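Structures incoming, each one as structure tokens.
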Structure I
Amino acid sequence: MSSVPPDHPVSPSFCDVAIIGGGPAGLMAAEVAAQAGVAVRVFDAMPSLGRKFLLAGRGGLNLTHSEPEPRFLARFGAREPQLAPLLRRFGARELRAWADELGARTFVGSSGRVFPADMKAAPLLRAWLRRLHALGVRWHVRHRFAGWAGDGALLLATPGGEARVAARAVVLALGGASWPRLGSDAAWVPVLAARDVAVAPLKSANCGFDVRGPGGLPGWSPFFAERHAGQPLKTVALRCEGFERRGEFVVTATGVEGSLIYAASALLRDAIEARGEATLHLDLLPDRTAEQVRAAVLHPRGARSVASHLKGRLGLQGVKMALLHEQLGREGVHDGARLAAAIKALPLTLAAARPLAEAISTAGGVRFDGLDAGLMLRRLPGVFCAGEMLDWEAPTGGYLLTACMATGRAAGQGAVRWIEAGRAI
């Protein structure tokens, strides 16, 4: 297998399209622009490209989702009207075909999520970079976006000092504010704000939460946190704010995180912002009816402890039993009617979303009303935006990556049209 093409350490002073950000959105913009025959350069602040893409794929690269298009598009909530046209042009089907062309044959998992056959991100990224190199794309790492000079040239901070690059069109694909150690640190926000570009506040998305514990104090009790942080709650159902779903999540030192929590995170975050807290209800035994649970709990237990009784009658034990003790206290656990009701609808109050740096993704960003249909900034003609720095969010499951690719493709195409229109004058 051939190696990844080399970085080009000396920044050019001019190019047709400058792509700022070497993640999926930026690389897709580079690909479509280069295929159109224009000279493309990619600049990234990190020592190598695609770092967040690689880390996201460590547990298996979830490329996209196989569900029907109407349901897929609905995952983008309030931003469906803006993203749907882009996703219809480059959605799940097109993304799978693109990956297949790069040699990463895909398959649909039992959950409907789509993965490369080998589950890995690195081979796909290497093949992608080889394709880009063959198209004439050149990239320059350790080049951090610093804005524009008075003459309109891009300013880039490098280990060797400031670099200035003139470009006919610019695509910004700088990410949000999640995982800043991988380059998405939102340093672009004040730069664009200084140019009167409207940016919706960045917020945690697909994130964990801190709980409000017994007595209203933040976090779990020390006893519960010490013994159960890191343990999964499996086969539970979560209800909140009109949302209901089965799944699993993990107890953390201060609260909760994991796939089921992420699925409801936007609703929970917005409820906390509106009311100062959010309450969800957990069904710890979703395969049992309330009547079955009540009958089992109230069945005479003789000399057995409550814990032994619930384990024998309902299979309830471990972190689930500990959570009941944490939320109900000793008196509540020994109140049969209250205990039975809590097993089917245990209230859990959340006090705050975890910080942006810990979130999987970011909500907020460059507002769509400040962009034209080709994702060009109305305030900065010739400058396009793509990826997570735009004001949208979606759950995990391949939706994030698909939309990043789709917006990157649209921004790259918009940049080419801008250049062609300029040449025609």
Structure II
Amino acid sequence: MLRSIHEKARRFQQRLTRLDNQPIGKAALVVIVFLDIFILGSIFDGLADHTRQLTSPDERIPALCRDIVIDADWNPTNHLDNLAQLVSRHHALRYTPYERAGDARQHPICVPILRAYKTIRDDEGLARNLKEAVRLRRETRELRVELDRMKGAYDTRLLERIAGQRPAETDVDALRKETAEKTAALDALVGKEQRLTASIEQDPRVQELYARVAGVSDAERTALRDELRRLNFWYPAERLGMQMLFLLPLLAIFYYWNARSIAAGRPFQTLVSSHLLVVAAIPVFLKVAELVYDIIPRRLLRQVIELLESLKLVAIWHYLVIALSIFAALALIYLFQKKLFSREKLLQRRIAKGQCQACGQHLPPGSRHCPACGAAQYRTCNQCNEPTHVHGTYCKACGHAGP
């Protein structure tokens, strides 16, 4: 069985590289390569357009909707900070994926919330005020921390004076003065922050967003989370099915054309259809491998890493990665050395180019020995007793295989 598979693979390889039992000319090879590249690019473009018809988890429940409804805990004490962070995070994305997908693909819970958010994001003045409010809150917190530190230092100096250590009056006065200045600055910041916060929260668009978020019940939030989990689980398989609907008919057409061309003895069509069959098979293989990676290794590896972290054995994972990289390097070296650039292939190339089979030097026409190294270039065929290449796989006179 393995011998039959190997023979079929050899014949298919010849159909890819030979025309009328001759190697493909360089000009024809360039045309074939450009055709392969163009068809492969066209297949991937068509595949992307075809797969885009399937609603992805990110289109059904956009990341922004997850941030607002699922991940963030909105309440009167933090909703302004949450909104400011969202606008700051997504403000640079003027045309986000959820807007490209359209409302029709989005979950009904997400649609009104994302619309309300978009009116806030697209208002430059409101977005700038939110950013300013965040900055004021940050400066207020930093100033409070600094005031607490200064008050502690001031109290320490007073205690030292009471204990009779007599710190310098100028130090105490300087601390008192600086504390008073910082307190006044803090009061000014707090007042400015309160006015800006009140202005933002009185905006009808902000109030609408708050109302939309508050209107999502715990049951709806749980249902949305469950649907997102279900979408993430099944989407890779659904995506592969959608991709195969595009790829398999194309693969079948090229296969049928190739089989008919071989049966009818049409060498030019056999050459082209063989290449197109390989080109169409490439994305099929890649998409199946992508599904296998999505379903098995990614989730399995995540669980393995979490288990190793819980057992404080993360080093084992790194040892495994090192071992796998060594194994992959050995496999690639074997492939290159034994299959792609083996001695047999090297000798065949030297014979085809008229080079010495031993040292690779170019031979003068009709040379039976190499003038550079003296190696014999011909031997007598055991079948027909005619001269043939020393390292030739088949006799050049009768085609007999072997020595």
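Only the coordinates and a few stated rules stand behind these numbers; no lab work does. What you see is a predicted model, and the numbers here were worked out from it, not measured in a lab. Cβ atoms are built from the backbone, for glycine too; each structure is taken alone.
Details
- Entry that produces -0.52, -0.83, -1.22, -1.29 once log10 I(q)/I(0) by the Debye sum over Cα atoms at q = 0.16, 0.21, 0.28, 0.30 Å⁻¹, for residues 5-60 alone is calculated, selected from I, II: I
- Identity of the structure behind 2, 9, 14, 14, 11, 8, 6, 5, 5, 6, 5, 5, 4, 3, 2, 1, 0 (criterion: P(r) over Cα pairs in 5 Å bins from 0, in percent, for residues 13-140 alone, calculated), options I, II: II
- Ranking I, II by mean count of other Cβ atoms within 10 Å over residues 181-188, the structure that comes out highest: I
- Rg/Rh (Cα atoms, Kirkwood Rh) - structure with the largest value, from I, II: II
- For FRET efficiency 1/(1 + (r/R0)^6) of positions 277 and 349 (r between Cβ atoms, R0 = 30 Å, to 0.05) computed as 0.70, the structure of I, II it came from: II
- Label whose coordinates, when Rg/Rh (Cα atoms, Kirkwood Rh), for residues 77-260 alone is calculated, return 1.31 (choices I, II): II
- Comparison of I, II - label where mean count of other Cβ atoms within 10 Å over residues 245-252 is highest: I
- Computed -24000 for helix-only ellipticity at 222 nm (-39500 (n - 2.57) for each DSSP H run of 4 or more, over all residues; to 500) - originating structure among I, II: II
- Comparison of I, II - label where relative contact order in percent (Cα under 8 Å, 6 or more apart) is highest: I
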